Every structure is written in structure tokens, then in C-alpha cells.
Structure I
Amino acid sequence: METLAYPPAPVVARPATSQPPTDTLPRPARRRLLHLLWELRYSGAEVMVYDAKEYFESQGVYGSIVARGPEFGPYAPTLARAGYPVEHLPARRNLGSFIELYQYLRKHPADIVHLHLEGLFIWHCLAIRLAFPKARIVHTHHDVYFQYPPYLRLKRTFHRWLATKLGVRHVSIGESVQTVEREHFRNDTTIVYNWIDENEFRPPTPGQIAAARQEIGIAPDAFVVLTVGTCNDKKCHNEIFEAVARVKDQIPNLVFLHRGTGDNLPQERDYVKRLGIERHVLFLDYIDYLPKVFWASDGFIFSSHWEGLGNVILQAIACKVPVILYQGWGMNDFRPADPADTYGYWINPDTERFDEALLDLHARKQDGRIEDWREKAYAFYRRKFSAKKSLARMVEQYLGE
């Protein structure tokens with residue numbers, strides 16, 4: 001078992017999400033929280049665990065992390081430097097692996113265990129309940145699993161029922177996940193929306209927009225559409241590249257800003273060359289301060305056909321960036337019920353392409369109508385999503401009746 005330990009970095013209070021107790025208020029009872037994750041990568045669950053640390057501790061909940069994937073994961077050092085005890089205990093598909101987990105848990109007592117896993121889920125629940133008969137167990141469903149074949153769906157339905165009987169509380173990250181859990185697995189869940197760091201991802205000033213473009217190397221007058229995400233088959237980035245190739249002659253100043261890494265990145269670079277659009281595509285494998293890519297952008301484009309609830313979309317609209325999304329699970333959670341509140345496009349992936357949306361958003365920038373959409377994007381974020389509310393609701397799952 002591998003362990004990472006770093007002295008915690010100095011912490012700067014974040015007023016929007018952190019409310020440390022003052023000396024005049026009684027301190028809450030100290031509770032031990034264990035997060036069980038898979039490989040620790042720069043993705044939604046891990047980043048939310050990172051962002052929540054201060055708030056949870058202000059409520060008396062002190063966390064540690066165990067990674068169960070075959071690899072520790074590249075985000076492990078970041079979580080350790082934030083002050084989390086982080087350990088790697090790889091899961092295997094055999095009884096011995098869960099005896100090992102049970103023995104680990106008995107040596108490291110916890111009052112609350114938060115499961116972020118789908119794979120081997122019920123075996124984790126059983127090991128946790130045997131080790132901690134009175135612990136609170138919370139399981140967050142981070143994605144929509146409608147694609148399971150019938151046998152696996154039936155099996156997972158039974159696992160969810162058994163977990164509920166073991167006292168597990170089920171959480172969904174949005175309406176799409178909640179609907180799939182209810183309709184496909186007969187599993188009732190409570191919604192706790194994903195949260196982001198609102199002190200980082202916020203509307204930029206004109207000076208911040210100009211500075212971000214200058215630092216990244218984008219012309220002030222460029223029309224910039226951004227995507228942020230892992231380069232894999234699910235993200236379907238080639239569909240954006242193909243749209244850029246089709247509209248580039250009509251939008252000569254178009255820049256597609258691509259922030260992400262992954263197994264498909266070399267193939268994506270090659271595909272951009274074959275399409276002859278290198279001048280219009282800017283790959284950013286790394287950037288030290290992620291909000292800058294949103295501040296530099298006129299629109300956010302996302303080519304996944306489904307998601308749970310994309311944190312990168314939350315980050316975009318929190319930065320006042322209009323969106324171009326596919327219709328589907330997860331993306332529809334960002335669509336306003338009232339058409340008057342629309343701040344982007346929801347494209348039918350079976351019958352439509354991104355071309356018209358790119359051309360229309362460019363026209364909106366040219367005549368100034370994009371500013372209305374920028375305001376509506378931020379208004380929708382503020383109305384529906386709030387880090388403070390989501391963190392408080394998660395603490396209710398940990399400590400409430």
C-alpha cells in the first residue's frame with residue numbers, strides 16, 4: 001500500500017464556500033470521513049473533494065482518501081499537498097482484496113464513508129458495513145449508466161437495493177442521474193449538485209479577458225470557442241474539429257481552444273493536421289490557472305453525447321460563457337425551462353451538427369447580442385447551482401437524520 005503525505009500548504013479562506021467557525025460559536029463535534037475513489041485524476045469527484053476540504057472541516061468533518069484503482073493517479077499529490085491523508089489500496093476482483101479492505105478499515109476507523117465508485121460497489125458496501133456497523137455510508141452516482149445491457153442492469157438494480165438495505169444513502173449529482181437511477185435501477189436518490197470553486201471560476205473583468213488572451217497567445221479580435229476535457233472516445237472531439245473545418249472560411253478569425261490531455265491526444269493532433277485546420281486549433285495540454293481559458297473564450301463547446309453533470313460546463317457558465325451542447329443526459333440539466341432565459345444551443349446529435357451554432361454565436365458577437373447571453377448564462381448558474389448550498393446539502397447527508 002502506497003501512502004502520500006505532505007505538510008499542508010497555507011490555507012487562504014474562501015468566503016463563498018468556506019465558513020470557519022468563529023471563537024464565539026461552539027465548535028462542532030469532530031467526525032472522521034473517508035473518501036473511497038478509483039484512480040485519483042483531475043476530474044469532477046476528485047476536484048470537488050479538494051474544494052470541499054475547508055468547508056467540511058468547518059463543520060467538524062475531517063477527511064482522508066483511499067484510491068482503489070490499479071494506479072494511484074496523477075491527482076494524488078495535489079490532494080496530499082492540500083492536507084488530505086492519501087493512500088493507495090488497489091481493489092482486485094477476489095475475496096482477498098475485500099478482506100484486505102476490511103482489515104484496513106478496522107485499523108482506520110471512520111464515522112462516515114463516502115463511496116465515489118461504480119465498479120465493485122456492493123462489495124465495498126459490504127466490507128464497510130462489516131467494519132463499521134454504525135458508520136454513515138453515502139454513495140454518489142457520478143454518471144448516467146443507461147447504457148448497461150439488460151443482465152448487468154438487473155444485477156446493478158439488485159446491488160442498489162441491497163446497499164439501501166445496508167443503510168447506504170444514495171446521492172445523484174443532477175436531474176439526469178436521478179432520473180436514470182430511478183427509471184433504470186429503481187433507486188431513489190437525493191440530488192446534491194456538483195460544486196465548483198466560485199472564488200476561482202467567476203465572471204472576468206475586461207482587463208482579465210485581455211490579459212488571459214495575451215498570455216495564451218490569442219488575438220484580441222479572435223472568435224474563441226473552448227472545450228475542456230479528457231481526450232477519449234466519449235468526448236467525441238473529432239466532431240468539433242470537423243465543424244471547425246467546415247466553417248473556417250466563413251469565420252476567418254475562429255480559434256478552437258482545446259484544453260485537455262488523454263490517450264487520444266496524439267490522434268487528435270494528427271486529425272487536425274489532416275483536416276488542414278492547424279491555424280484554427282490551439283492545444284493547451286497544461287495551464288497553471290484554469291479559469292483563464294474560460295475568460296479568454298466567447299463560447300464553450302462540448303461534444304460528449306452524455307454526462308452526469310459536467311463540472312466544466314458549470315465552470316463555463318459561472319464565468320459568463322455561453323454554451324454549445326448536445327441534447328442528452330446531463331447536458332439537458334443546463335437548459336433553462338423558459339426559452340427567454342436561453343444562453344446557448346442544444347444540438348440534436350442525430351440530426352444536427354455544430355456548424356450553425358458556431359456561425360450564429362459568431363454573428364451574436366459581431367453585433368453585440370452575445371452580451372445578453374453572457375448575462376443569462378451567469379444568471380442561470382446563480383439561480384440553479386450554488387457551491388454553498390451543495391456543500392451544505394452534502395453535510396446533511398453526512399450528519400443529518
Structure II
Amino acid sequence: MTDFRLGNDGYRFVLVLMMLGLNGVCIAQDAVGAPMVKTEQEALYMAVQGFVGKWWNGSDLYPDPCGWTPIQGVSCDVFDGFWYVTDLSIGQVHENSLPCAQNPEFRTHLFQLQHLKSLSLFNCIISPTQGPITFQSANWEAFSGTMESMEFRANPGLKGHIPTTFGSLKKLESLVLIGNGLSGGLPDSIGELTQLKRLVLSGSSFSGKIPDSYGSLSELLIMDLSRNSLSGSLPLTFGGLTSILKFDLSKNQLEGEIPVQISNLKSLTLFDLSNNNISGELGFTNQEMSSLQELVLSSNFITGDLTNVNWQNLHGLMVLDLSDMKLTGGIPESFLNLKSLRFLGLNDNNLSGNLPPKLNELGNLTALYVHGNNLTGDLKFPLEFYRKMGRRFGAWNNSNLCFPVTRVPAGVRPFGVKVC
């Protein structure tokens with residue numbers, strides 16, 4: 001009969017093995033992660049179920065939502081030794097993302113997530129069959145101390161106004177509302193979000209004036225209010241947006257002149273006011289704006305003579321679109337200061353005179369549109385210019401403009417321009 005009794009040395013050996021095994025278990029537990037507070041887990045499952053439908057049972061499918069079996073679109077972090085949800089993204093972002101229900105809702109459980117920093121809904125609220133979904137019924141103040149980013153894209157079934165309570169989200173750095181069914185005026189309270197760096201409220205039905213308070217967003221890098229029905233003039237307070245890089249207010253019903261305070265925005269790289277009712281002249285260009293790369297003012301009622309503009313103040317421009325306005329006078333050779341220019345749109349104005357052949361010296365220029373003006377004389381560009389531009393050179397609908405047939409072969413002749 002085999003004797004299984006161990007001596008002192010054998011006992012010590014087994015004890016060491018047991019200790020190593022226990023240590024291994026502790027390490028494994030650490031790798032899985034900290035536990036999750038039950039109320040946090042229940043709030044997460046109920047909040048997600050409100051968006052994706054009652055068919056979804058997180059407690060069965062994801063027993064460890066922040067560890068080995070994370071939920072797609074859910075990110076967590078550890079606070080005081082426990083997992084808490086920090087990011088929640090719902091909608092068809094990825095192939096394995098949770099699909100939304102026909103009647104999603106903002107459940108009260110969503111606002112019980114104590115450390116939620118980021119909330120995103122993409123293509124989720126489409127066309128609710130039991131009445132519209134709105135922001136108004138939700139307790140957004142609950143996120144006043146945590147929320148840093150909110151993004152709602154392509155939710156046409158999301159109706160109503162932007163609630164004034166968004167102004168309580170003092171830590172908010174990014175507010176993106178694109179392509180939703182929202183309407184009404186823009187709340188003044190957004191101007192109280194002093195940490196905001198990105199404000200994108202495009203592609204909806206917002207109307208009324210832009211609040212003066214938005215000029216207080218001194219940390220703002222991007223403002224995009226395009227594709228709405230905003231009216232009134234540009235606030236003079238916009239001169240306080242000294243950090244802004246991209247400024248897009250295109251496709252609205254804005255009017256009045258461009259305030260000279262815009263020239264205070266020394267970091268601005270994109271300024272797009274196209275498709276509005278803006279009038280006046282280009283007075284803001286009298287100041288140095290060397291960072292500006294894209295200036296798009298097309299389809300407005302802006303007047304003036306291009307030869308009176310100090311284009312050297314905008315020498316960083318890559319895109320200049322002044323088409324479909326009320327500009328007069330000639331095309332200045334001072335455009336040669338724009339060494340980085342790639343696109344020049346001057347079509348559908350009342351410009352006259354000759355087309356300067358020195359524009360060929362702009363080595364980066366790949367598109368030049370001057371059609372629909374009153375230009376005269378013969379085109380004197382070298383053959384290489386026509387070959388490089390191709391159909392990106394538009395000069396048709398200038399009745400007194402022509403090209404010398406002996407200089408330009410048939411394959412590269414400018415479209416719609418008569419022979420001299």
C-alpha cells in the first residue's frame with residue numbers, strides 16, 4: 001500500500017505550490033478587471049434596451065460588460081475599484097453594432113450612469129411609430145459634471161428643440177448634431193459652455209438668429225451651423241472666437257455684411273458663407289489673415305472691385321470661391337500673391353477686362369472658373385496651361401472672349417470659347 005504521508009519538506013513544497021496557484025488566480029482576476037456595481041450594470045442594460053428594444057437582454061448575453069465580454073459601443077473605466085461606463089455609442093456604426101428599435105427612448109436609467117463622458121447615437125431614431133422622440137423629457141442636468149462629448153447623427157425621428165439644459169453640461173467639449181429632425185432657435189445657453197471646442201449643428205431645420213453668446217466660446221476650434229434656416233446678421237461678437245480654425249455657416253438665410261471683426265480670427269483656416277444673403281464688400285480682407293486656406297463666399301450678394309482687395313493679406317489661400325455674386329471690375333494680377341492657390345472660382349459675376357495670362361504662373365492652380373462674366377480679348381495662356389487644366393478651365397459665356405486658333409490644338413481648346 002502506497003504511503004501518501006509527507007514529511008516536513010514535502011509539506012512545505014505543497015504549500016508553496018498552493019500559494020503560487022492562489023497568486024495565479026489573483027493575477028487572472030486582475031486581468032479580467034474590477035467588479036461592477038450592480039446598480040450601474042442594471043442602469044446600463046436598461047438604458048441600452050431602451051434604444052435597441054426589449055428583445056435584448058444584456059444580463060444573459062453580457063455577464064461582464066466591461067471585462068471579458070464587453071458590449072459593442074460600450075467603454076468603461078475604473079473608479080474607486082469598480083467598473084463604470086464612460087462611453088456609450090448606439091447605432092449602426094460597425095457591422096456588429098447593436099441595431100436600434102423602431103421606438104427607441106431615452107430611459108431614466110441612462111442618466112443614472114454616474115461617470116458617462118461620451119454619448120453617441122448614429123442612424124438610430126429614424127421614424128418612431130408612437131410619436132416623436134425629443135430631448136425635452138430627458139434629465140440632461142444629471143451629466144453636468146461628467147459629459148464631455150455628445151454626438152447625434154442621422155436621426156430624422158429626433159424632433160423638437162435643443163433644450164436649454166444643455167447649457168448645464170459645463171465639461172462639454174464637443175456637441176455634434178448632424179442630420180436630425182431638430183428645429184427651432186439655437187439656445188443662448190450653448191454660449192455658456194466655455195470648454196467647448198467643437199460645435200456642429202448642421203443639416204437640420206434650425207431657424208432664427210445666431211445668439212451673440214456664441215462669440216464667448218473662446219476655446220472653440222470648429223463651428224459648423226451649415227444647412228439650416230438661420231437668419232439675421234453675423235454677430236459682432238464672433239471676433240472673440242480667437243481659437244477657431246473652421247467656420248462654416250453655408251446654406252442658410254443669413255444677411256447683412258461680413259463684420260470686420262472676422263479679421264481678428266488669426267488662426268482661421270476655413271471660412272464658408274456660401275449660399276446665403278450676405279451683402280456689402282470684402283472689407284474684412286484688409287487685415288492680415290495668413291492662416292486662411294479656404295475662403296468660400298459664393299452665391300451671395302457681395303459687391304465690389306477685386307482690384308481693391310489686398311490679396312497679399314490672404315497669401316495662404318488654397319481655395320478661393322467668389323462665384324455667383326455681384327463683383328465688378330477686372331481680374332487683378334495681384335492674385336499672383338496667392339502662391340498656394342489650387343482652386344479659383346470667379347464665375348457668374350460682372351467681371352470685365354482681360355484674363356491675365358500671368359495666372360499661369362500659379363504653379364499649384366488646377367482649377368480656374370471665370371465663365372458667365374463680361375471678359376474680353378483673346379486668351380494668351382501657353383499650351384501647357386490648357387493641357388494641365390482640361391475641363392477644369394471654364395471660360396464659356398463671355399461673349400467677347402476668344403482664343404487664337406493657331407496657338408491651341410483641337411484636343412485642348414477651351415470649351416465654349418469662340419475662335420478669334
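Any read-out appearing in this document is the output of simple, stated calculations on the displayed coordinates, not a laboratory observation. This structure is a prediction, so every number in the text was calculated from the model and none was measured. Cβ atoms are built from the backbone, for glycine too; each structure is taken alone.
For this structure, a couple of remarks:
- Structure (I, II) behind the derived value -12000 of helix-only ellipticity at 222 nm (-39500 (n - 2.57) for each DSSP H run of 4 or more, over all residues; to 500): I
- Structures I, II, by relative contact order in percent (Cα under 8 Å, 6 or more apart): label with the highest value: I
- Looking at distance in nm of label points 7 Å out along Cα→Cβ at positions 192 and 208 for structures I, II, the greatest value goes to I.
- Of structures I, II, the largest value of distance in nm of label points 7 Å out along Cα→Cβ at positions 144 and 352 belongs to II.
- Parent structure of the calculated result 29, given that percent of Cα pairs over 21 Å apart, for residues 56-135 alone is the read-out and I, II the choices: I
- For FRET efficiency 1/(1 + (r/R0)^6) of positions 184 and 272 (r between Cβ atoms, R0 = 41 Å, to 0.05) computed as 0.95, the structure of I, II it came from: II
- Comparison of I, II by distance in nm of label points 7 Å out along Cα→Cβ at positions 328 and 384 - largest value held by: II
- Identity of the structure behind 43 (criterion: percent of Cα pairs over 39 Å apart, calculated), options I, II: II
- With P(r) over Cα pairs in 5 Å bins from 0, in percent, for residues 176-279 alone derived as 2, 9, 15, 15, 14, 15, 12, 8, 6, 3, 0, matching label from I, II: I
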